[in-house]
Structures are given as structure tokens and as C-alpha cells.
Structure P
């Protein structure tokens, strides 16, 4: 179907994001993964952050007296996730041109899990760089009941256009790097991560997308981690130290670097730990992190025959190329065959 990686050289790969417009045609069906489980905390945050005065979303006593008998999920949160969950396939989307119909066919509540599928209805070229696709996206809950339907037109970059293209790079045609797996009914199921057998010693992966860290999320993560020392959240203290803003917690920097690697190491079963952790330049709000990982070793697990142990060296750098952190990590990764993916519809 499509490759999730560019081949940049001997043992060097870069993750790619989304299908190019030229890969789309009418009649294709895509199964987007992973699903996401909604919580009542998601519901409250979405309502309050958007100044939603409909108390059915966050007043449990009131909601219990309505037809729903419990807080109803904010409908626009479902809409946002319907679109967001398609990004592995339509991540080269430049913009949504129009939405002709947004239908919410069944309510969503805290504890429900949303799964999303999309059918390509039609395609139309715009110019040498862009095309338009008419799409029908449907949402289902964990019981397979349809909860939403969205008809819209999106503008997408061609595979060789857009801001993320690596000049001179070609997509790898190796089967282990396919972005989608064919399902028996003809639908294409999105794939995340490589199996243990697909990870080879000495290969390096440049992870995508990058992530820009904002001051607000940095402070929030510091406070939630109980990193209450002033330099993590007190602007006056940071200025007295000669800093433009409070520093990003170093552990949050590790968390971001690990998360950025999950498009390649997404089939991990457990993180066994880190060694040789080094820190370089301070991570500051506004910095953009890019991570790359090298597979240093692989071995089968002695206690879990369906898994193997992978050792990787990961390094994260900012937009100026300065090393922010570097570490080794040992992971348990599923092998092909006996694993939960097919059973869960992945």
C-alpha cells in the first residue's frame, strides 16, 4: 500500500507521515488505529476549556435526571477526535475545505471507546502539489455501534510536496515498513510500530513528527510531577537566573523523546528501563525536539516466547541541533504471530 519510512542510506531511515494525494482513489476504505477511550475528565476539561454552559456534561446530579441518566460527552470532542484519529492516513492534509454533514447518531459517555473508519468517495487534482478528496468518516463505539458520521472535503499534499518532504529521499519498499495491512474485506488497517523480527541491529530511525514544547504544558507537567522548585514555574525566579522563561523539566524532556519514538517502537509490551542517561543543553519553552534511535541489540525473551528484548540508543536534539538528552533503553517487543493486535482489530 504505502511505506511509513524514507530510506536515507545504509541502515538509516526516516519516518514518513500520511499518504500522498496520489495514493488515494475512490472506493478505498481505511481503518484508523488506535482507538481512544473517553473519560469523564476529558468531558469536563473540554466543556470548561471551551466555556460550555450545558451542565449535562459535568453536573452528575442534573445529568442523572435527564434521558441520558449520566453526563453526556461533549459532541465537539467526538468531532475533533473523528478528524484527529485519521491523521496516520490523511496526515498530509493541508486543510479541510468543507463539511457537508456532521451527524451524531448515538451518544458517547465516559468509558466509551471510539474507533474510526474512512471511505474515499472521490478525488480531484488541484495542481501539481495538491489534490482534493471527498471523504466519509464514521465513528463506532466498542460495541460496534455507529456513533457519528462526517462527510467532508479535504485538501492534501502530493507525496513529493509539502513541508515535510526530505529532498532526494525515496520511500523504502520493504514489506516490514508498510503503513497499512490489507484486511480480508478489502479495507486497509493502519499499522503502528515494528515487530521484534523487523528491528535489526545497527539500523537508525529518525522519528517523526517532531514536537514543539509550549510554556503552558511545561509548567503543567512540572506541577503535576510535584517539581515545585521555582525555576520550573516561577517566571520572576527564571529571569533572576538569567533565563527567558522557566526551564522544561528534564524528565518531561525524556518523556517527550520516548513518545516520539513510538511510531517505530509502538509494539512494545513494557519498558524495562534506562541506562547511561545524559543531558545537554537546557530544554526551554518554544524548543522543538526531534529524536532518533539506533537499535543496538536484539534477543529473544527467555520467559515470554511471544516477545523479544530490544536495546536502543535514543538521542533528542532541539531545532538548533543541540543535544538535549541521550539514553539507552531496553524494551520488550511483540513478535509476529501470537500477539493481541489482530484480536483487537489492529
Structure Q
């Protein structure tokens, strides 16, 4: 059984949840018994995940001379061997009828008009619809995404859909009694709330700032990652929480693990997620999570997180304040460590391989 992976997904972003998923999936596949090949590999990639892949070990195919920024929106143009499996990194499928098409659906933010505006939003929506209707097997990264799939495509065959959760990376508790080997310019002894990831639209970053504004002055906000900052955001923080915030645009995983370990909690204000990596990472590192109970968040945090009914600063501030009770906080941390154990990349990769085989047998062995 030959499997071909389309790595054009790495051209979309330098980092982020979608490319993190694809890298972890590929890492597991590279160590499996499958015969694999890559399409649209970029050995000199600026994506932080793709540049860790040793492409010299594998068959790499240049699909077309069309630039990837355009090619990513088109169906696969390269002819694959009969009965091969094609798994596109981001919404692409092949029109070839004698192969197996596998599609991963992350979310329906564009359909909900929560993400990119026209024309990119329309392009994403049309491409996703084309793929969903023609795929032989569809992987949803959460049950929340699966339910939305049925909402937008009520006639879809449930038998070709499989929920396969993401794994959580190598985050872990560390002893706070020992000096932390942290390269960041920060006093880890200060009381800070951690915010990780993108900030625009449904991520509700302004809500996080207003939450800190409601808390006592001893609370600071540490913001990690996300898109480039603009003057409006900085001015807003200087007005709302002057001198109470720190920004780290790009950091290593080891430094992020240290921040999770020393943070008072993670504040994840997003109102919409297909899965949501930061809450899982925080729990795995022993950091309490405050978030919403919307879309996939209940699946990820379970009983281990403090969830608000809506992204409201007052509700978030109340949840964070409740963590001043150390006994209660430690109970949540213990629950989080247990909850995070169910999300491993080994499990995710093996479930994906099993899904390939089930779909392949259904199409080619009957």
C-alpha cells in the first residue's frame, strides 16, 4: 500500500496548528511500515516544522511548476499509481478515480464566517466542499468538527467519517524548586497569566486583556506566538494594562514548557476551535486551564479545565480568581495531567493508518 502526502500545507504558514498536525502525522508515518512519498516538498522551507524533515530518505515529487500559493487551491495534478492513497495536507484531493482520497477536516471557521474574508474565505469554502463530496475517507480532528460536518453537509455518508484527535507534544511538569534554564527575559516568580497563539477574530484576545484589567495589579499577562503585532494592539494594552504585559513572538518549545509550568494559568479565550493545542499542552505541563465550553474545548479539557459559557472578561476573571485556592488548583492540575494522557501522537498516527486500511479495503477489496 503506497501513501502519498501533499506537503503544500507547509507553504501556508511558518508555524501553526495545521502544520504542526501535519508534521507530527508525517513523523509517525515515516517510522511506520507504509511505503510513502511526498509531493510538493520544500527542503529549504521557512516553516519551522518542515525544515526538520529529512527529505533525502524519501521519494519527493514536484507536482507542477505552478507556485504553491496557487497550486494549493487546485485538485492534485499529478498521476499516482493505481490503488495508491493520497492524503492532502490541507483540503486537497485528486480527481483520479483509481486511487483512495483521504481528507482531514479541521474546522468550519470559514463557513461560520469567523476567519478570512473574501476572496480567501470563499476559496477555502469551495475547496473544502469539493474535497468533502469526493473524498473516500474523511478525518475530523474532533467530534465537534464531525457534528459541524453533518450540519453543513447533511447528506454525507457517516461511514466514511472518522474522528481522530490530535496528540499533544512533548510538554511535562518540571520542578519549580530548581532554577529554570529559560532563555527568555522574564521573572518566573511573578504572577502571570499565559496567552498562547493567534489573537484575531474569534480568538478574542481583547477579552483576555480586559480580563487582566479586572484582576488585581499583581497579575500580569504573558503573550506567546501569534501573528505580527500592530500598533492598535500595543496601544490597547498600554491603555488597559500598562506595564503589566510581556510579549514573546517566537520561542522554543522548551521555553514554552517552562512558561506553562510557571504560569498561574493558561487563559484561552477562543470561541471556536477544531481542536485547540494550547489547552492540551498546558494540562500536560501541569498548568491550569481557563477557557470556554464552546465547540471542541469540552472534548480537550474535560473535567480538568475551568470553562465559561461565553468569552466574557467577568466570567474569566472569576474563574482565574478561584485558582487562588491552592487545594482547588492542585486538584485541577492533577485532573489535567490525567486528561492529557489520552492525546498522544502515537495513538493518532496508528488510528490514521487503521483508517487508511479500512477505507482501502472498502474500495479495492470488494
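The numbers here are math on the coordinates, done by the rules we state, and not lab data. On a predicted model such as this, the values are computed, not experimentally measured, just so you know. Cβ atoms are built from the backbone, for glycine too; each structure is taken alone.
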Suppose Kirkwood radius over Cα pairs in Å works out to 21.6; of P, Q, which structure was it derived from?
Q
I have -4500 for helix-only ellipticity at 222 nm (-39500 (n - 2.57) for each DSSP H run of 4 or more, over all residues; to 500), calculated from one of the structures P, Q. Which structure is it?
P
Which entry (P, Q) yields the derived value 0.35 for FRET efficiency 1/(1 + (r/R0)^6) of positions 132 and 268 (r between Cβ atoms, R0 = 25 Å, to 0.05):
Q
Which structure, out of P, Q, was distance in nm of label points 7 Å out along Cα→Cβ at positions 108 and 172 derived from, given a value of 4.0?
Q
Comparing distance in nm of label points 7 Å out along Cα→Cβ at positions 164 and 188 across P, Q, which structure shows the greatest value?
Q
Per distance in nm of label points 7 Å out along Cα→Cβ at positions 212 and 228, the highest-valued of structures P, Q
P
